[in-house]
Structures are given as structure tokens and as C-alpha cells.
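Each reported figure results from applying straightforward, stated rules to the coordinates on display, with no laboratory input. Quick caveat: nothing in here was measured; it's all calculated off a predicted structure. Cβ atoms are built from the backbone, for glycine too; each structure is taken alone.
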Structure 1
Amino acid sequence: MKQLRYDNYGGIEQMYLAEVATPEPTGQQILVEVKAAGINPVDWKIRNAHLKMADGHQWPRLMGCEFAGVVAAAGPEVTDVRIGSEVFGWVNFKKLGAMADYILVNSSEVHEKPASLDMQEAAALPMVGATAYTAMREEIDARGKRILINGGSGGLGHLAIQIARMDNAEVTATGSGHHQTFMQDMGASHTVNYEETDIAQSGETFDAILDAADTLSWSQAKTLLSEHGTFLDIQPGVRSFVSSFVNNLVSDKKHDLLMVSVNHTMLHRLYDLVENHGLKVHVGREYALMDYKRAYTEVEAGEAPAGKVVLVP
């Protein structure tokens, strides 16, 4: 089977497709034939050695943390997943491996695929869906609040808009000029074209800010927060850890680092949002796995379309 991997930290040139033996599941493991895998910024942040504390330092390193596919085989202790089932799932950052023909995971790391999503849409959901859910419902409780989502047209942003609006939040979303209508279609109450307007200079204030684009500094964000407001930082690093710790000792405006856990329970919540509450997952572009270099070159350069980008084996 083909598997995307790399042997050293660095750029896109470090990645290659390897031919490896298809693994056999044991115990509570299942083997999933991958039909699509989502691309996320964490992929290249790990490859570029920006998350060494979390990546496990195992070589070769694999690529991809979210996927959708069909269960091809199951270990003898698996009782909750049937061979032939369509599933979607997530694998932790120390393991990865979704960019491949097959992936071996524990049965607890997958959930029945929502019937209303195709494989590409389901593969695009776990990471950003869990992040959006955690941000809007667990970290800030979006109900009735004024929320700024910086980067509302991206994979994370377009889901966060929808979840916040489900909870009757008033959502302002920033994006490029040609993504304004898309963000409005996702439910944004107000949209801002960052090419024309600097939201940090707008004079508006919000109860919470989700920086889905990773372009707002804490010094910019705190001028946009109301008293007791919260800034959710999705890119934890040494600098943000220190900033968050120091600020939260002395200020009523909170700088919180968003930590996300993707497990079976979270996958079920996302399944419910899709099947029972109309959450939409937009795949803006898909590439063949063999075309991974072009895919990562364009996405890492900021040329991604609205929604998510996926690789299809």
C-alpha cells in the first residue's frame, strides 16, 4: 500500500510516498481502507518541527490525522464495528498516517459516517469540527454572545460560524472579498473583508474571538474584547503559553489556549450536528494522493479555497 511519510523535519521536499506492507489488525484494532483524508495546518507544523513536544519523535513520521473510509478488517476483540461499515475518524498526532491507502486504528477512534456526507466531506470534519465544537460550546458557551471568527471561510471558520449560530450567537466573520457570500451562507450575521478593513482598527468589541486564521496577535485581540471577553488561540507555542499565563494572572480579558480532544464521544457529537442539526461541511478542493506535493504547496502558501482541502487515494 502507499503511505505518505518523511524521514527528517523540513519542507515539502521531505515528504515521499512509500510502498509498505498493509498491516493486519489485532486486539481492538480495525483496518480502514481510506477513501479521503483531510489536510490541516498541524500536518506541516509537525513536519516543520513546530510541535516537537507533541509529535512523539518517531521516525519515519507519517502524515494526516483525519480520514473517512470503509472497514476492511477487524481484530478478534472488536465488537462494535462491522467489516464493510463506512466510518470517519481521527488519529493522534504521535501516530498519524491518514494519508495512505489504509490506516490501522483502534475501533474507538472511528464513528459511523454521517449518511448525509460523502467520503470527502466526512474526512474533512473530525479535526476542525472538534475544534469548532470545543471553542463554541465548551470554552466560551456561545449562546447569545457577540463573537468574532477571524478566518470565517476556512475549514475551522465555516464550521464555527454554523455552531455559534445554532446557539443564537451574533457572529462577525472576516475573510477575503470573494468569500463574503460564502460566510453569509454559513450563517455569519456580519462579514468583514480583511482586504479592505482591518478588524483590529474597527473599534468594535466582542465577547469572544476565535482566531481561526492565526493572524491576530494577543495585543490586537485584546483591544477587540469586551470586559471579561475571551480570546481563543488555536496555535499553542512557547510564546503563547507564556503570554496566556502572565495575562490571565492580571487581566479580566482572557487569553486561552484551545486544547482539543477528538475521541469517539466527540465524533458522535459531530455526527449528531450533521444528521440532526444540519451542519454542513464544505470541501473546496480535492487532490489525488499522488498529487500531494501540489496540494501541500498550494495550501501552505495560503492558496486554499473556502472550506477544507482533502486528499483522495
Structure 2
Amino acid sequence: MSKVRRIALLTSGGDAPGMNAAIRAVVRKGIYHGIQVFGIQKGYEGLIHGEFIEMNLGTVADIIHRGGTMLMTARSEEMKTPEGQKNAAAQLRYRNIDALIIIGGDGSFRGAQTISAQGIPVVGIPATIDNDIAGTDMTIGFDTTINTVVEAVSKIRDTATSHDRTFLVEVMGRNCGNIALQAGVACGAESILVPEMKIDMDEIIMKLERGNQRGKNHSIIIVAEGATSAWELGEELRKRTGFETRVTILGHIQRGGSPSAFDVVLASQMGGKAVEVLLEEKSDQMIAYVNQNIVPKPLEEAYGDLKPFNMELYELANQLAI
């Protein structure tokens, strides 16, 4: 019999579609194995201040298709301090919690490391719309976000065509261009600007003018927020080409909405595997999606080297935008 009889889970960092499906899987898988499961509200901030609720089958009913996180999430500056970390572990010990599951990104996993260092087993489930966690091919929420962006760009393209305009669509990605790259390829953008690559204004203008010469009366440029200011870029393009430009910033619409079928299945598998790993009395693990398999990996891989940027796909996008 496993020594793990009481576990807690929290969601941390930015919300991602599919987090609720992961919560549901952890709770129901845990109950199936006779484990008491406790949810911690508002992430590490709630952990430090003891915001625990006992979870049951009814608690997670009818949440699998909902975006956001029922446990809520919050940034916690206090968790970055030794005192906050000590208080977090004390809250878990006070309630006789045997292990903690963290659903979030690399910053959340760094917090998990501080909990583990105090002798409490931890497992991380990668959930971030940026898909920037090393060690896993996909993170929960990324697929839904790409589909949200593509749907929005499809509508923007309709009006761009009607008015003979160049639209710059800014998407999330302060340090990572995965959303821009994947969505840009999927919607056939003329240019994709990401933080990982230097911006070549001459190349952008060349593509716009080449399209205009062959009768193309509209263009879509996808801009990751960390690459440059879409507003400034749009103004510079207008001055240098004379083309009418418009800017759309998608903002937090990219985080919301029901998760895709892929994200629900991925989250459910990861949540179930996290409980299995704890039942095997393992710690410092991250649940990863690798070559279409759900596998545990050392948690430290999540905040080691940065996930490599997909240069092959980026080059293909440029080749297809001739």
C-alpha cells in the first residue's frame, strides 16, 4: 500500500484552457484509489494563507469543458521569500498532506522545488498557453489558444479583404514566439514576428509589395507581443509603403474559452499520471507529453535549458509566404 493518502493540488501562474480538466482528473483518479484530495485556492498565495477545500466527485462535476481554473490562480511575491516558502510547507504539514500537485508553468515549478526541498513530495503538470516548458512536446492550453487565434484571424481577414488593408495582429508571447509561429502558419500570414528572430523590415515590405503587385489586396502580419510594438510597426509600414494598416491586439481572449478536445484529453491524461506517480512514491517529477506518450520526467528539466525554437517551421513559413 502506498503511504500517500492525502494530496493537495493548486493551479499557479497564468490560466490555461484545460486546467479544469486536469483538476478533475487528479480528483477523480485520487478518489478512485482511496485518496483524500484537497484543492488550494488562488495558487501559492492561497497555500501560504491556508485556503484549502476538500474535493469530492461533485466538486469537479461539469467543469471538464470550462476554461480558466475553478481553483483560481494568483501571482505570489511572498512565495519567492524564504519565509513564504516555509509557511507554505507548514500549511501542508498542518493538514497532514502527503504530496502536492502543481498545475502551471516553469515559474510554478520553481515554487514546487522549494516545497520539495522541505521534504514534501511534489509533481508538476505543465499548463501554459505559450508551450515554452522544456522537456514536454505540448503543454495544456496551447492547442486551444492556437485555435482561438486562427479563428480570430479568419474573421479579421474578411474585413481586411473588404477594405484593402494590411492587418497586424498582436498575440501573446513576451519571451516566446510559439503562439505567433503556429497560428501564423495555420492562417497563412504573410509575415510572422517573434522574439527569437531579428525583425527585417525590408523583407516584410518586400512581401507586402510583391503581393500587391500580383493583385493581392490584403495582408496579415502576426506579431508576438515580445517581438515589437504592433502599433509602431504598423505606422512605419504605412509611412514606407503607403498601404493602409490596422492593428488588432487579441489580448486575454487567447486565454479564455472551452478547451479543445486535444487539450481536454491531454490534461486528463496528465492529471491521471500525476496521481500514479505519487502512488509510486516518486517526487520532483513533471508529467510530460513526449512522442504522443505521457511520461514522468525530472522536474528540473522544466526550468533547465529553454525549449528550442522551431526554426524548421519558421523557415517553412517564410518559404510559403512568397
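What to note about this one:
- Largest in mean count of other Cβ atoms within 10 Å over residues 180-187 among the labelled structures 1, 2 is structure 2.
- Test item: helix-only ellipticity at 222 nm (-39500 (n - 2.57) for each DSSP H run of 4 or more, over all residues; to 500) calculated as -7500, pick one of 1, 2: 1
- When distance in nm of label points 7 Å out along Cα→Cβ at positions 148 and 164 is worked out for each of 1, 2, structure 2 gives the greatest result.
- Given 18 for relative contact order in percent (Cα under 8 Å, 6 or more apart), calculated: source structure among 1, 2: 1
- Origin of the derived value 0.90 (FRET efficiency 1/(1 + (r/R0)^6) of positions 12 and 276 (r between Cβ atoms, R0 = 30 Å, to 0.05); candidates 1, 2): 2
- If P(r) over Cα pairs in 10 Å bins from 0, in percent is computed and equals 6, 27, 34, 23, 8, 1, 0, the structure in 1, 2: 1
- Value 2.3, calculated as distance in nm of label points 7 Å out along Cα→Cβ at positions 60 and 172, assigned to which of 1, 2: 2
- In this comparison of 1, 2, the computed figure 0.60 for FRET efficiency 1/(1 + (r/R0)^6) of positions 116 and 260 (r between Cβ atoms, R0 = 25 Å, to 0.05) is attributed to 1.
- Comparing distance in nm of label points 7 Å out along Cα→Cβ at positions 220 and 284 across structures 1, 2, the highest figure is found for 2.
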